[in-house]
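Colleague: See the structures that follow.
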Structure P
Amino acid sequence: MIGFLRGVALFIGAMFLQWWWNTHFAYWGAAPQFLLVLTILIAARRGAVLGMLAGFGWGLYLDVARAELFGASALTLTLAAYFVGVARRQIDLRAPGPLAATTFLFTWASFIGLGLLGLTFTKSFEWSGWIAILVTPFLNAATVTVAALAWDARRDR
């Protein structure tokens, strides 16, 4: 029961953190994508299924928050969790370096995936801007490193 309540608190807290950070600290469209980072971290630590469930829920939240292409974020986060779950069988994602590199690559993949989904369904590539494309992967890699250290410290207690 305690684990379930912690999971619910993490789920809701992450949505609040994403909203709060993007509202107050995003400059020129560049801000860490906490929900993508946590989806990757959950899939790396707890498995693809739990990561896909969290990613789908957080994706629906993002889709409601920005009403451009409903379902695109849910699909992107779910696919990211799935592929991280596949990758964790062959890459040691418990180490900070490979986890940060994986997050870096999946951040670019999510930008491209969202753009291609927009191109497919709305006939326009959903472009986030050069600064967001170039800076956000580094912010996400740093964020996942800090989040993984906090996750592992909590587990070691």
Structure Q
Amino acid sequence: MAKKEVRIFLDSNVILSGLISETGSPRIILDIITLKLPMLHALTGRYNIIEIERNLKKKMPAAIPVYKEYLPKLNLEIIPMPSATMIKNLSGHTSDKDVPVLASALAGKADFLVTGDKKDFAKLRMKSGYPFKIVSPSEFLEVILPEIFKTIEAD
């Protein structure tokens, strides 16, 4: 895996959790992404950005300056809003609110969809047929940290 660039799609909850907590797997993932390692390419969807900003304004307006300062450091590729056709084709795969997340991860050609949403994405984890693995932040770190260390040791 270390030879190939790994495309990581971050769900809104991972970005939000990483921004508001100084510890935990979501924060570690964001910190790793800020290192701009050539083996990792982070992405999220325009839908996710809208969701993050809506939640910040509604629930944590004091965190908006941190978000605005930190988001550019992540250098995330932002996947455009999925088309109505793509949303319709994926309808029923997961909850309606998460279909655009699934569609964005597919459009972004993700290798991993990293989410803290255990309820809505749990069913998808059991299905095959998606070109990416759906993992929690801690599961992602279990996979990627050894690869990062191998790359560092090789240099």
Structure R
Amino acid sequence: MNAPPNASLRWAFEDFPVGHVTALGPHTVDRAEVLAFAGRYDPQPFHLDEAAAAQTPFGRLAASGWHTASMTMRMLCDAYLLDAQSLGSPGVDELKWPRPVYPGDTLRGTLTVLASRESRSRPDMGLIHQRTEVFNQHGELVFSMLGWQMMRRRAPG
């Protein structure tokens, strides 16, 4: 944390007041990516095999929830994190997959700031509590997450 902030990065803690909303996506889910991710990280049959998936409540090949979380992370990076003075995250409070994600779905979402505060122990850092929601092309919620973001402050103290 002692490294100087990168002034060329656009977003800092002060840019995320309570109520701030950031748009995410779109991202279209690719079948080959679903199979590759599942084959490597979540090789359950309903993520890898159409016939096996047809015998489950999914009804057809579905992306792993962890793949959905990873696609969401990419949308967060593209929306703001790659241009932010991010210091990582201390964790996630809640993670849900209320509906399956299928190859061909187009995902969009929002990140909403619920609370923010300056760090008590690190004056160069602020903490942002945020809700991330991702929807498919039908407007159905497919992913939600409550979590924290650590962000460098422009003007510590």
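Colleague: Using P(r) over Cα pairs in 10 Å bins from 0, in percent, for residues 98-145 alone as the calculated read-out, with 25, 35, 21, 16, 4 as its value, let me know the right label among P, Q, R.
Modeller: Values: P: 29, 44, 23, 4; Q: 26, 60, 13; R: 25, 35, 21, 16, 4.
Traced to structure R.
Colleague: Which structure, out of P, Q, R, was helix-only ellipticity at 222 nm (-39500 (n - 2.57) for each DSSP H run of 4 or more, over all residues; to 500) derived from, given a value of -6000? It would help to have the intermediate numbers written out before the result.
Modeller: Details: P: -27500; Q: -17000; R: -6000.
Derived from R, not from the others.
Laboratory data are not the source of any read-out in this text; all were calculated from the coordinates shown. Worth saying up front: this structure is predicted, and the values here are computed from it rather than measured.
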